[in-house]
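Got some structures for you, see below.
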Structure I
């Protein structure tokens, strides 16, 4: 029996998915098992510092891509419309409404798993990898945020704070999702399921979040493992290469407020946001994956240090008064666990649900993409000066004091090793 573990990521975006999988891969390969990282964006792994010896580097593969086909039916097309209020509707909008596309995608995943003789699939927002593993009789387990690991309920429950929840719409979405999955199972000669949850959910799934940050209201509060955020992401010396040397490093005392920004150049209103940052009299440490005009604007600001590559969050959080980001789960968790408030600029639904939930608890401010420069400036000033926001964030950190992401990764790795040993 092969001892190959496939760590898979299929849907969604951001560094958070590869962060957790890379942490697990480093531990598993040093335990003597073969690991393949099957991820949506392999190039993101270049953002990490080297950890294990070179001879233990895992195999990195591009996750199968969804092929472009037309919707299989008009009824399927409606699931690509918003608002999307539960996990079933999310998958239908991501491509599961198209039976032909889902079949081809599942075939691609099966071919990959068979080629590498995988003995365990660990799926972080990789539902098709789980279907493929089911068809190949390979054990599979889900990990990830609440968004990726919904409660095992039929129909899938609504996201926490989702607008205009329609119970009938959730039932219809569940039925449509189950029908599409059953078509794949039937084509493979496998037994059909009564609901999609039988494949896409498991009692052993690992919930990598905290109750305050869950995308759902869960009755069982005992299933939380906690977030995975890496100590290896980004480098400190890249900031030292900034054109601006006037801004003190995190190790120095400071008299001004300090912003730590993790931004995407593709954010719909990034220009207005950049000018709001430049107009702020706070010191700024900005990561943005851009080297064009906006990057030059930031470089020319005497109070801004700019980096095109991810920065060392662990080093810089201690000096930050506010973190501005798009609402990625792991960065948000790491920030709040350090007692620092957030200004969140969500780009998609997963981030939006989290941003709304944290704002409701007084842990963050949330902005949509239609703000003016002046409105962004107002939000930044509020985030830097609101004492209640800071107090709430520090209370969050005190509540979870002692949480150790590295210990959590150790425990998860041990569990995966026990699974393959028991085969």
Structure II
């Protein structure tokens, strides 16, 4: 099968390009840090939501809109930004996104009204989308082989790491210095990183030799097939995003209602579970570097409904419930990491990777937005939390089928 040849080719090319290992990972780290700080911008509002309501008189819904606007922007503009990456300079785009985030983030600290805050937050969101769509393309430009596959899998962990960083750092800094100081610190970190990226990351020019480097050498695919595989991968990613975001959104309430866990502790515990899930992404990176087929990694997705059934069963106590949630988080992040590693395999040339990344970002964000309210309706309609398990089973089976289908050669 084509996938087997891609993996074996990756291993041979990785061995041939091992000379540049010392230079590769520092450059990758700068790109990865860009994604982490971009994701931190999503989580940085939550810790200061109380201050925004108390000091500025904002309502809960207004604070929620300011917080979620980043995901909403990605759900609308992801594919468009992906198209832009096909012709624009990748490094310039990444730097532009970071600069927009730094400037708008600093401006947020000086504003008071809801309209101004939302408008500036939307500008910051645009920078976020540019960063997360462009960065994986730059990772590809660093070189090919199994090392690239492993690096793209590690890239897939940027979101939970960034969310955790934004939440934990935001709570600590804002408690010590105030919410405005926290926003300035966050913006300053992005600005410093932009300087580091400018100094260390090469231009994202992918030459013809890299177009053939695992990015799909079949340049004569029909238009429907050209779209079908990225769409299948992105749709499968949307199901994974819907599951994990629903867990993060609903699990604290479930713990409080079912086991009497205080709301604050339940929220902290859920954040820790999400962070533990990052281990799954790094495990996937190691497996792919050793030659494990991506289609096999996608099968791990069937563990998510198993974990959900245990997590929301309503019996067995907090420990058993948390154990089930951890299983969901680990399996989810393993799948997410494999999705990003698979992007070069579902396009016909490296020039189309940006478009595929944009589609992944857009549909993944749609899944994140739709998952929690739809799952909430399921719980309400069924009259109990138990319904989350069966629904997750159906969603994940569809998602795994889409993901596995995307990395198989279609006719």
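Here, each number is a calculation from the coordinates, and none is a lab measurement. All of these numbers come straight from a predicted model, not from anything done at the bench. Cβ atoms are built from the backbone, for glycine too; each structure is taken alone.
Quick check on the output: 2.9 is distance in nm of label points 7 Å out along Cα→Cβ at positions 41 and 273, derived from one of I, II. Which one produced it?
Going label by label, the one that fits is II.
Can you tell which of I, II yields 20.7, 61 when Rg and Dmax of the Cα atoms in Å is derived from it?
II
For which of the structures I, II does the calculation of relative contact order in percent (Cα under 8 Å, 6 or more apart) return 15?
Considering all the candidates, the number was obtained from I.
Quick check: 3.8 is what I get for distance in nm of label points 7 Å out along Cα→Cβ at positions 177 and 385, calculated from one of I, II. Which structure matches?
Structure of origin is II.
Kindly point out which one of I, II the value -27000 was derived from, the read-out being helix-only ellipticity at 222 nm (-39500 (n - 2.57) for each DSSP H run of 4 or more, over all residues; to 500).
Comparing all candidates, it corresponds to II.
Tell me which of I, II gives 1.3 when you compute distance in nm of label points 7 Å out along Cα→Cβ at positions 105 and 201.
Label of the originating structure: II.
Rank structures I, II by FRET efficiency 1/(1 + (r/R0)^6) of positions 137 and 361 (r between Cβ atoms, R0 = 30 Å, to 0.05) and report only the one at the top, that is, the highest.
Sorting by FRET efficiency 1/(1 + (r/R0)^6) of positions 137 and 361 (r between Cβ atoms, R0 = 30 Å, to 0.05) in descending order puts II first.
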